[in-house]
Each structure stands twice: as structure tokens, then as C-alpha cells.
Structure I
Amino acid sequence: MRIKVLVAAMAITLSACSSIPQSDELNTYPVVSKESIQAAEELNQVVEQYFDQSLALNPVYATFVGESRYNDKFSDPINQESTARQLSFEEYFLKRIERIDPSLLEGQDLLSYQVFKLAREEAIKGFEFENHLMPISQIGGAHTVFSTLGAGGNAQPFETVQDFEDFEKRSIGFAVYMESAVDAMKEGMQKNIVLPRVLAVKVLPQLQAHLVDDVEQSLFWGPIRALDENKTLTQSEKDAITAKHKETITKVIIPAYKATYEFMLNEYLPNTRETFGISELPNGKAWYEYEISTNTTLPLTAQEIHRFGLKEVARILEEMNKVREQVNFSGDLPAFFEHLKESDEFYFDSADELIAGYTDIKKDINARVGQLFNVFPKADYEVRAVESYLAASAAGASYQPPAPDGSRPGIFYINTHNLKAQPKFLMETLSIHEAAPGHHFQIAIQQEVESLPKFRKFGGYTVFAEGWALYAESLGKEMGLFTDPYMWYGRLVDEQLRAMRLVVDTGLHAMGWSREKAIEYIIANSSMAESDVVSEVERYISWPGQALAYKTGERKIRELRNLASRKLGDKFDIKEFHTQILIDGALPMPVLEQKIKRWIKEEQKS
């Protein structure tokens, strides 16, 4: 019996040995050296330490990514000490990453090295420009971020006694920060680094909205209203929380907004500038070149981008004219634009109808994305209207990522302030861009990929995120959408907006365009509502270079898809290509290009 067992064991062993490579075959398997393992370990240590330590410097960011340790803190005051500390932080980690030999890395480790090193270099270069002297604008800043947190229902939790105590302490930090923001703007006035007057005027109502006489009418009273539904707190705890929260709003929050409002109205506004481009500021030409570089991650000049934009605007106008002919509109293209702006059939009568319409489109798109994707986010998203106090100067639509722990879905915000700025023919396109398979897919998947280091999970590149979202729009026809010619026109409208951005952003910041010229250019080449055009142009003035990311990113992703399709032929799988774009999170375009080319070579071998 024992002999039989031994024989059987030998048979199994020999059978297993038959599948083991011989010595000459072993040479085809890469050997991971000790040095490579050490390099990967050092890299992981560096990037994880950077992320963890960066949360202390950016406590509000920490809250948004689900890290609660710093929920009681706000950003450091703006001063020389905090600026020096931030610069030193970036320089320290750049030196550490430079000690690692990238030739010893591969896969995710190589991507992390490339992304991390480039990000540190860009951050350090950014300290050459005194952006901190214009800390708030109509498109955002501490004043809007803090109110978003304090309203409840967002990243800042308001469930326990500790949560409310954290927010009270954070409120004090906010007040201190706003004092430093005023000091920074005073320094900006001395150095002629100030907002254009037209933008500063738009900040005033955002601040004034919080100067209420009745505390219960404050946006910050939201968490107290929600206490009625809280089942874990006792009534005595709720009473104590309510009293303390009222005191915080009255004695800390409102005075902080009031002091900032009065400063901007009485001191800052008279000293703002009549010019619009960043190139008009000290060191402005180099500043704009930096913004182009960081927002596109590509070696492009303002002149190149401007020419590309003009060419795209002309091409898309031709496509729009084809739609005009298809729907048998008898007038010319400008008349068609006017028809689309003025005809009630293209607009909803109420904000509720608009939100419901987008909710229906969400269901339709969700049923189609499986045609082009094999990777999907676990998190869902919901459609909401933009908060009323922000609506007047907010974008037409935006996206807020889900909570990393899954406790809060993504949010697709629609601005219902002006229903004539939200045409029905834009709905399919806008939903694709902001939600699925645009921003929601890209950002939610990035947060959910377990193998990504945290700095990549919660980091990003505008050119990747916005380039992907615009590329996603172009997939609409492939998913069976845009069958209605007006919906296809809506796709062209959105693409035209991105093309016009290339022209207008470079025009404003590199070619001396006025606000009025930029507005006239967009009106002449689109059917956008004038209120929307004004908001867009003022956004570009306030946020130089950001608007360049959409079209340049989309162009690069489309180039990579065409390259992969051409090189792989019958082996090309569109679902797998999209997985390769999304699965490693946001990457600078040069890094993404290198990665896709490596993937193509691997696919050719298989």
C-alpha cells in the first residue's frame, strides 16, 4: 500500500515537472532584480508619505477625499511663512523622487514615478507667479468652498457632536484665512496684481448672500434643519448643538463674510483693473505660458492653439449648416441660431422639468454604455440643480465626484438659473460629458481602482479629465444617440464651445482681446444664450488656460485611438482601449501616449 502511494506521488511529481520550463526557456522570463524591488518600495514610500503629509497642508482637500482627521481645520493663512513651507514641501519630495532610477521601474510604478515627478516640477515652477494675491474670484475660492461645506449634505459631516465641534473650529480657521486673503489682495493692489473690475463686481453678491439678519435664513443653518432627522443624538445634545452653531454663524462666519465684502466694495473695487488678460499683469506673458503648459501638459504655444481653434470653429460651422439644411430651415445660419435661441419649443418651462428630463436621459445612456465599455464605476450619480446663491455666476453644468467610501453618490449639477441657457438639444451631449461615460466614469473609476496610490486616486489633470469628457461626447453616435438632428446639433454646439474656447482664451490672454470682443466672437459663431456667453467669457478671464484643456486633450485621445486601430487592425477592441485609457487614472498626455504605445506593442505580440 505504501509503495503504491509513493508511485502515485512520483507520477504526480513527474506530471507536474513536464510543464516546468527547461533552462533555455527560463531565459525568456524577466528576472526582477533586487534593485528594482528596492526602487519600487522606495517609490511607494515617497508617494504615500507625500499624500499623507499633503493632507495636513490641505485640510479641506482631505475632507473631500474622505479623510476626517482634519475636519476641524481650514487652509493655512496666506503669508510668506505658509508659502515658503509649501515650496519647501514640494522641493523636498522632488529631491527624494529624483534619487530613484526610473529605468528600474515598470507598469504602475513607472507611471507613478512619471506623474509624481512632473507634478512636483510644475508645482515648484508655479511659485514664480503670485497667484495667491488673487485668492478669490467669481468662479470660486475659499468663500464658496466653505459655504459648500457648511451648507450640509456635502463632504463635511454633521452627524455627531464631534462633527459640529469640528465645523466650529474650522469656521474659526476660515475667518482667519479670509483675513489673510484680504491682506493678500491689499498686497496685490500694491503690485498691480488684481482682478479685472468686471470679475470683482461678480464676487460681491456671493459674499453678500451670507450677510443675513435672521440666522435661520443663513445657508449655514442647513445642518441644524437636518437635526430633526438625526436619530442618534439626544434632544439635549441637539439643543446644545443648535445654540453653539447659532453663535458660530453670528459671531464668526457672518463677520468674516462681512469684512471681506466691505473690503472688496470699498477698497478693492476702486483699485481693480480695466484690462482682462493675464499677460497684462507683471510677468504675465510667462505666467500664461505656464498656464498653457500645466493645463494641456503639451508643448503648445498660444499661437498654435489659436490657429487650431479657428480651424475647428470653421469646420464645425459647416456641420451646423448641414443640420440647418436637414431640418429644412429656410434662413441662413445666423437666422437658425436666432431661431434656436428664441423658440420656446427648445426650452423647458420649469426647473423641475429640466431636472426630470436629465434624469430620464441618465437612464437611457446607462442602458447603452455597455456597447463601448467593459469597466464601470461602482458609484452612482444623481442629478441636482445648482444652489440658488451660486447660480447667477456658475457654469451651466458641473460634476462633483462621489465620496471615496461610497457614502455619497456623484452629483451632476444643472444650472436652472436661466432656462433659456439650457436648451433641450444640449441634453444628451451635456449628460454624456458631465456624467456617464464622461466625468463620472473617469473620476469615479479612478477613485475605485485599488492598485492606484492615493496621490493618483485623488489627483488629476485637467487635460485628461476634460479631454476624456469631450472625447466621450464623440461616442454618442456609436452608442445610438444623436438620432434626432437637433440632438446632433447639440453635440456640435458643445464641440463648438470648446473650439471657440481655444480662440477666445488665447485671444484674451495672449493677443490683447477685450471682454466685449470675446463675447461678440462667441455670439457670432454659436446659438448660445448671451447670459451663458458672458458667464463663459468671464470664466476664461478668471481661469487662464483651463479652457484650452478640453479640445487639446480630446485631440490627443482621438489620435491615440486612431493609432491603436491602425496598428492593431482586427485585434483592436474599443472596449479594451477605453479600459486602458481609464484604468490608470488621470495622466499627463505625454505619459498617456507612452503608456498606450506600450500597450499596442503588447497587443501586437499576443
Structure II
Amino acid sequence: MSTTDTLLARVTGPADLRELDHDQLTQLAAEIRSFMVDAISRTGGHLSPNLGVVELTLALHRVFDSPTDRILWDVGHQAYVHKLVTGRQDEFETLRQYGGMTGYPSRSESEHDFVENSHASTSLSYALGMALAKQRVGDDSYTVAVIGDGALTGGMAYEALNHIAVLQPPNLIVVVNDNGRSYAPTVGGIAALGHVRFDPRYEWTKKTIGKILRSIPAIGEGADELAHRLKESVKQLIEPGTVFDALGLKYSGVIDGHDIHLIEETLEHAKSFDEPSVVHVVTEKGRGYEPALNNDEDKLHGVSAFDVESGRPAKSELKLTAVAGQALVHAARDREDLIAISAAMISPTGLSAMAREFPDRVIDTGIAEQHAVTLAAGLAMTGMRPVVAIYSSFLQRAFDQIVTDVAMHELPVVFMIDRAGITGPDGASHHGAFDLSYLRMIPNLTIGAPADADELCRMLETAWDFDGPIAIRFPKGAAASVPTLPAAPLDVGVAEVVQEGEEVLLLALGSMVEPAVKAAGMLAQQGISAGIVNARWVKPFDPRLVEWAGSYPQVVTLEDNVVSGGFGAAVLEELSRHGLAGRVSVLGLPDRFLPSGSASDVQADVELDPDSIARRVTEIVKGA
């Protein structure tokens, strides 16, 4: 919608919100939801999380003085409204596009953004560090961490909560945005956090009882402790405690996350304490947009461009993720030992089909990647064949568990690694740029990278019976169709010769095979004869690699991983033992974090598109 002649058009910064009355705030909330639906329908993005936090965001920016007071958004995918009211309305047309506004908080975009945070459960640690630093220098401004109930399933959040309770920094407020979901419904005990707690009458009771008890000579100095115990007993009679109470943190209890006045009142009360406090708001994910509310799977959490009236995608295409999910469910029909595990990402990692057909064999751990991997180890130790389906950039959070809990035990755990390489619009923290580097160093771990949907299914078929840990990584890419299942398994460590050549060998991995083929065609037009090998396996290598390298003057490796420690580095290491490393040039992702944008835009940015590959290979061949 156009913001011309609307309240939204008058909001150029948080201070403008404080000039509005209740009726105007209600109107503004409706305008923001309409704006969000319209804008995201064209660009794609995180829709329902932002529709759910409109009133909460307005209240936060009315009560706190950003950027003097720091508001941190855990994960950050629900910060679109925050961006909208901090002066970035005109940038929404470029949301998640190359060179445009990111889909998460970005320090380069605004002084109101403090953390490039787009992985869950981190905000409390950031906030504690900031609050402690402020305390040391006498800065009495506030630090506010907004964390969802889904993110509170992550262990790191509890580590931070425990530390907050120990250190008790003043002016630190935790806002729990409880919508009962991450992507899907929140799992675990945290789903029932508690009820009424944040009541000044409790503090009055404690102080009053303390005064009375201190007046009794026989009690004396023990009065405060006894008063505290009496207060806690009264609270327990009224209602069971929560994890926040157990940690000794001030806790508001559940309040309506769509009542701006109530949220403001509660936040103002939280500011009156000289210690950390927790404000628990309940919001409705997708609020105000019926297609989101009626979507039971993910409430239209993250969407591509869509039709506003129906909520359906503007275009629908088969993804490799869905292909992997179909291969898994097909295998599960014949194999009762297959158990699928994901960390709050059942639908995004392709496990929905298996969850529907075999609900007792799909485990959602919540946002707990470390636990998911060690859980898989325990299952494998007891005769199961666990499949851990996690995004590349999220799996890196469980590196130690992969090393010591799975690989060291040589357990038959299958890692189905989605979003490997360049992922596109989700940006810097979501590109799967590092998995080859952090996995390749691990002993006992076999690593495969299919070039297309057919190879993906064949590698997974290999993995089901593989004797040891195996990782299959694939990009966020489209597939022409689901191959006939079951697919024929591939031999581990055997590459595919795509075409012969004379002057240069393009040794391509995974998603880089197709660009290599296109680049080879361009090279042929320049009179350069290029051979192509689809490597398929990063670990182990095809033993013919040495023979191939010896028969070409130049070898160019192509990968969608950082060059440091990746596939090309592995080729160099192998060929150096045979005196052939001098023939190798490594092309991969640069030593920097990558921008948002379509996969093709980012490929061009890092010079891994076919045109750039052809140009770079030409320079290598002619410079030899």
C-alpha cells in the first residue's frame, strides 16, 4: 500500500510514535499490517512473525528511547516492524534483494540495529554483555532483549538466563514474545511458561511482612529471608512457578501482546526495578492476515512472493529439499530403523511428508542443534539409523557434537545438510559457506555433494546403509522432478567424468557442475579445450584424481564453499603429495561474508557464475 496520507507516512522515527493517542496507535497497527502484507507479497520474506509483533514493537519504541536504549531482536526475522518505524519505509521495495535492505537487523543500515543476529537464542548473551558494560561506565540506559518462546528451546538462552540471575545487572529487560511457535509449534516444557507474576502487591507483601518480622526480637536479622520465603509461598499457592522464578528473576506473567497500553504499563513497571526482569507477552503469529492464520503448517512464516488474496506462492517450483524429503519417506516405508531429527525445522528441511506418514519417527528437538546431533548418536548406538536434517549454517552450531559424539564413535548417522553454499535472500548468516571446511577436518566422516536431484537421491540411498557417519550437502536449489525411487546408490569416492579435454580440467563439486559445463562451452568458443569432472565426493577422493591432474596442464577446482580449508584445499593437499599442486587453481567463495540477493546475483558478485568462471579460467590458461 502507498503510505501517502497515512499515519505510517508520518512516522520517520521512534519519537513520532510517542505523539500518537490510543486510537491513532490502533489505526497505525492496521496500516503497518497492510503495508507488510503488500510489501512482502512482492519481495518474499518473513511474514507472519512480523504481523504478530506490531503492537509489541510500537510499545517498545514508545517506552524506550532507541538507540540510547538498545532493543535487541533474537533471530531478527521479526524486526521488519522495527525497521519500518526507524526510518526505513522506502527501502522495503528492496527487501532481501542484492544491494537492498536485509531481512535481519543490520548495523550498516541503521543506528537502531545493534547485532547482525539471525541465529536463534543469542540475544540474552548479547544483552547481558551490553548491560554489564553499561554498568561499568555508569550508563543507566536500558538494554532490552526480545526473544521468542521458540528461541527459548535453545540451550544457549538458558546459559545466559542463569548468568543474568547470578550477575543481576540493572536496566536489563527480557521480553518473551510467546506465540507458541518457531516455524512450527514450540516443543518442550518451555511451551508452558507460566502466568501472573509481575505484581507490585508481591513486593509490597514482602516489604510489609519484613517490617513486621523485624519488629519481633526473636527473629531480628532473619526477617528478610523469612519474608522472602513467605512471599514465595503465597505465590506458589496462587500459581505454580516458572523457570524465571526458579532463577530468582522478576517475572511479569502472561500479558496480552496486542494490548499496547498494557504492554507499555508493564514495561514501565519493569523499568522501576534495579535488577533484571522478564516481561512475558503472548502474541498471535500472522495476526490480521487470514491466509497466514489458516495455514496450520507454518502460518506463512517465511514466504516467497505470493498472491495477497489467497496467500499462495506467486510461482511454485520443486526444490531439492522436497526431493530429499521424498527420498527419505520412500526409504522409511521399507526401513523401520530410519528416524528423522530436526531442530525446529521439520517443514523447511523437507521432513513434513515423513512426519505425516510416520509421526512417531520424526523428532523435533526445538532450536537445539547440539542436542539433536547427540540425540542421533544415542539412537545410532542403540540400533537406529538416524537422519539429522539441518541447514548448513545451523549445523555449525553443533560442531563439537559431530566430532566427539558421532565421528569419534564412528556411528552411522546421516547428516542431510540443506542450504549448502549460496542460499540467496537470507543473507550473510544463512549462506552455507563453511560446511566443507568444518566437516572435512573430522576423521571418519564421509562427505558427498550431489550435482542434481538424481545424484541427491542416489547419495541418500548410499547413506541409508553406510557403515559410519556420512554428510550429504546440497543447495537451496530447484529440481526438475523427483527421480524414480528408490534410486541406484552411488559408489563412495567415485567421481564422474562429464567430458574430456586437453588444456584445463574443471574439477567441479555439487552445484558448481552446471556452471562448469556452461563455462566450458564458452571456453570452447575461444578455442580452449576443457575437461570436466563432477567430483561428487569431498571425502574420500576418487583415486583417479592424481592421474587426471597429471594429464592436464591446468586444474581448476570449483566449489560453493570458502576456499579456506574447502574442496580446493583438499585437492591441493592431495596433489602436493605427488608434486602436482602447482597445476591447481582454486575458485570458491571469498574470505568475506556474502550479501543478500538471489543466488544468481550473489554468484556473479563472487565471480562464480558461468561468465566469470570462463573469464577466470581463460586468464589461468593464458597466464600459464
Structure III
Amino acid sequence: MILEEISGPEDLRGLGPNDLERLATEIREFLVTAVSRTGGHLGPNLGVVELTLALHRVFDSPRDAIVFDTGHQAYVHKMVTGRLNRFDTLRQKGGLSGYPSRSESEHDLIENSHASTGLSYALGLATARKLAGEPGKVICVIGDGALTGGMAYEALNNIGHLKAEVIIVLNDNGRSYAPTVGGIAENLGQLRLSPKYEAAKGVAGHALRSLPAVGHSAYETARRMKNSLKQLVAPASIFETLGLKYGGPIDGHDIAAVERALRDAAVYKGPVVVHLVTDKGHGYGPAVADKVDKFHGVSTFDPDSGTFAKKAPAWTDVFGVALCEAAEADPRIVAITAAMASSTGLLDFAQRFPDRFFDVGIAEQHAVTFAAGLAMQGLRPVVCIYSTFLQRAFDQVTCDVALHRLPVLFVLDRSGITGDDGPSHHGMLDLAYLRCIPGMTVSAPSSPDELRRLLATGLAYEGPFSIRYPRGAAPSEGTAPLEPLEIGRMHVLRNGDDVALLAVGKMVSVAAQAAERLAARGVSATVVDARFVKPLDPDIAELAQRHRAVVTVEDGNATGGFGTAVAELLTAEGISIPVRRLGLPDRFIEHGAQATLLQQFGLDADSVAAAALELCPARSALAG
């Protein structure tokens, strides 16, 4: 195999056209086999095989800086930069990251896997290199989906203003997770190299050269004539309007054509866009046939048939069913997603209520303020965004929703430890950052039935309300009526005398299991499902006072989260009692299986029981 002989980018440069074609085929076969075993982002990487090979043949990484936005399209880059033999560890604890990782290779520059940031990184790199007089090009690979994000537009505007030498490789596959929506998608769909324009340009050039040289007015007339002609046959792209040279579209699966375009871009002085049209999932039939997301992110599957094992209903599914049920009864309910309808459980809603469903693209900030406007007109917007992605809209949640005390319901999927996608995807900060927002209600269901009740509560509440739930299979489908709960009231699952285990969200079941282990050791535990992190039930203070110790359990950052709220309440009430706050540490957490990471940070039943015993040993042990 040619692939096995590639130990670095330099090995690509001596290959001929036939070898490159064969290598591309081998890479796709390897990708399908490897990702079928570990899960990961398959569709995006199948689409960038030729693009990645061309990049590393034309440019000299890491002397030339290659920035991937979004990082999930960097698998092929990893393969040709010396990491092929580690792909069996992809997204496994201690193994290869599913995104670029600075600790893995000098070829990886950016670890943040959130979309629309790459152009800003690239401009910073290019500007710093220019100031320092350092050689080398800066290339940013960005998808059309990422161009729906506001940061990308801000960076494009600044790149055009500074005339920075940044090469922007636009990987246009018409999709983010799902098909790309919005004006940018329509603009890209219209961009074509016009044969009419090229022919007319030649005629115009000849005419212009024949004009007598009579100073500035003749030059200005010629310039305006040329630009007007161009507008007639090939309207300017958004890139040219912003001052960037544009070339394309080019077949992104034609290595020779891509290389020619990249070499031309490399000699151009100033910012240039190379527009490549690619197919997400290219070369793998099941991915191409997938109408939802082209095998964007997959779990393990059968590589021959492309079929996945049936799974139990996920928390996301429970939410999706409940929201549709609520929307049937209340026409004010509208749903908003930031390019992730399938991943946030909104596909059924979109099909059943198309006029009340809004996909705004990868634009979380806009999604939140858009929801604020909807709420001002009496609607009940439900904003469905991954926990880690809502961080990007913190200011909008604060000043555009909470400041106006608007009834916007935020549904945070993938909260807590998410697992294989790593540091940028763990939803570990939401309890802390939402809790500090004035007027925000923060809740976390412990079960599918509680999710349904909290959804009803949030939809009925006249103010900002958030629900966070974890990634993965739900313990049941959920059958409870959609009836509101009293806000700020806990639920006591089990009464005891020695230690109070106060838990939130999925950690409630862990606390219940820990209580069983404690009972076997002679320690009686109360188990509380707090339900609400803000407002916290004031009766927690009196309950805590009846016990010898308190242990709080949360799958969020222990700094500023649920445990902190409990400690603040007890202090305010003048209650002095031993308190152990169990949660995630104050650092970014690596990728790995959920259960493994939770155990590592003391958030499994055995660890919770052990922590409780340290604070509250069995009475028999004390007597001894």
C-alpha cells in the first residue's frame, strides 16, 4: 500500500498522478474501516481527501501554517503527518484526538473545534509573521457551513481591510451537519467561473488598450468599463466585495486542478479565496446516500453495509418527542437550532411544524437574540444548542434575553462529560456560567419523566429558563404528563440520618447507588434530587442541618456550580457542617469514554460512597 509508505508530507511530493489517485482510494478505504471501529467524523473527512493531499504537496507544513476550521475535517491531515499507525486509538482515552491537537504534532496549530474561528486565527498568525519577518504562508481551510457564523464574516472583513496574505481554502460541500442554510449558501451556489466573462474580458482588454492615453479620466473610464462588464456577466462574490481575490469554483476531487489553484494562490500578494466544491462522504456509498447528515458524526457501524446497531432512545429523543407534544397544544412554541436539527432532536419538529422551525446556521449568538425578538412578540422560543456551543452566546443570553426578562427556553444538549470529542465539547461549564446570570432559572432533569416536567415548567415560565441534559442513552422513554413543577423545589428520593447526598441531573442515580453502598457499610444516607441549581430550594439548609455531613454531586465544573450554590446557602443560613463538593476539576478534560472519565474524577457510585465515608464514617467505626 502506498499509504503505509507515507510517514510525512514530504513523501507525497514525489508521487505521480496514478499514484495519487490510488492513494486517495486507499485513504478512503482506511477511513471507513478505522472510523467504523471507533466512531468519529467520517463524512467530512471522506470529502477532503484530495484537498488535503494537494495542500501538503503544495505547501510545506509546519513552515507554512495550515489551520483547519472546523477541526473535525483533519483526519486525513493526521494520516499524512505521521499518525496513521495510531488510528486504532482515535477518540479513545490516551489515544488520538478527533480534532487537531497541539500535543500530538507540530503540524497541528489549533485545537478549538468550534466552527467559524479559523479565519481569525489565520489572520493573527499571518500578521504576527509579517511583523516578525518570518517566512511561510498561512492557509485556512474553512467549510461553507462555518461561513454562516458571525466570526467568519468579522474576520473576512478584517482580512480584506489589512490585505493580509492569507490563503482561504473554501471547502464548499453545501453542508454543515445538514445542508447549509442562509444567504451565504445561495451566494456560493451562484458563484461560477463564467466563460462569457472570460471571453468578454479579453475583448474588453483589447479595446481598452487601444484607447488613447489621456490621463486619469481615461484610466477611470477604462476601469469602470471593465468592472461594469464584469457585473453584467459575473456578479461580484461576497469575497471580492470585501477585497479578497476569488478563484473558483474548482472540482475539489481533482487533485491536479486543486494543486494548480493553490500554486496560483501561493504567489498572489494579498488575501485570496480558493473555492473548492466537494462531496461530503465522497467515495463511500452509504454516506453519499445518507440524506440527513452524510455520515457526519457516527458511532461504530458495519463498514460493508453502512448500518448501525439499534440503540435505546437517547435523552435527545426524549426531548424531541416531548417538544412536539407540547407544540401540538401550544401554537406559540417555536424551535431554533444552530445548524444541528438532527443532533438536538428537532427533525420531527421541523417536519411537523415547518413554519415554526428555524435553522439559523452556525450562528449561536444570532440564534439567541433572534429568540429574544420572537419572545417580545408573544411567542415561546425554544433554543436548542449543545452546552459547549451556547458558551459562544453568553453575552446574548445575558443582555438580550435575561436583561429583558424574556421567556426564552434554553435546552442544552450534551451537558457534562460528553466523552469522545474531548476538551472543547465537554459541557462542563454551563451550571456555573448560567447560574451567574441574573433572573436565569437553571435546571437539570434526573430522569426522562423529569425532563418532560421541566420542559413544561420552562414553557410556562415568564422569564429565561434553562434545561441541561446529558449525551447518551436515556434510562427510559418518559411517560409523565407535561405538567409544570414548582420552581426551586427539590425532590427527596430517600431519607436517612447520617449523610445528605445532594445531586443534580444524571448524578442523582449515581447518588442513589452510592446510598445503597453506604447502607451496606452502616451509614444512612438521604438522597436529594435538587432539580434546580438556581433558584436553590431554601429547605436544603434545614435538611442539611439534620445530618452529620453533606456531599454534593454534579457532572459540571465544581467551581461556581451546584456545590458552590449549596455551600453559599449553608453559609448564609449560619449552618456549620462538613461539606464535600464532588464535580469536575478546574481544567480542560481530555477525550475518553464517559464512564471512564466520571470514575477518574470521583463521580461514580463507589467514589461518591467513599467520599461520604471520609466525612461521615459508620457510627460503629466511631465507637471503636
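Annotations
- Read-out FRET efficiency 1/(1 + (r/R0)^6) of positions 448 and 576 (r between Cβ atoms, R0 = 25 Å, to 0.05), computed value 0.05, structure in I, II, III: III
- Label whose coordinates, when distance in nm of label points 7 Å out along Cα→Cβ at positions 128 and 424 is calculated, return 5.2 (choices I, II, III): I
Bear in mind that the values in this text are calculations on the coordinates, not laboratory data. Because the structure is predicted, anything quoted here is derived from the model rather than measured. Cβ atoms are built from the backbone, for glycine too; each structure is taken alone.
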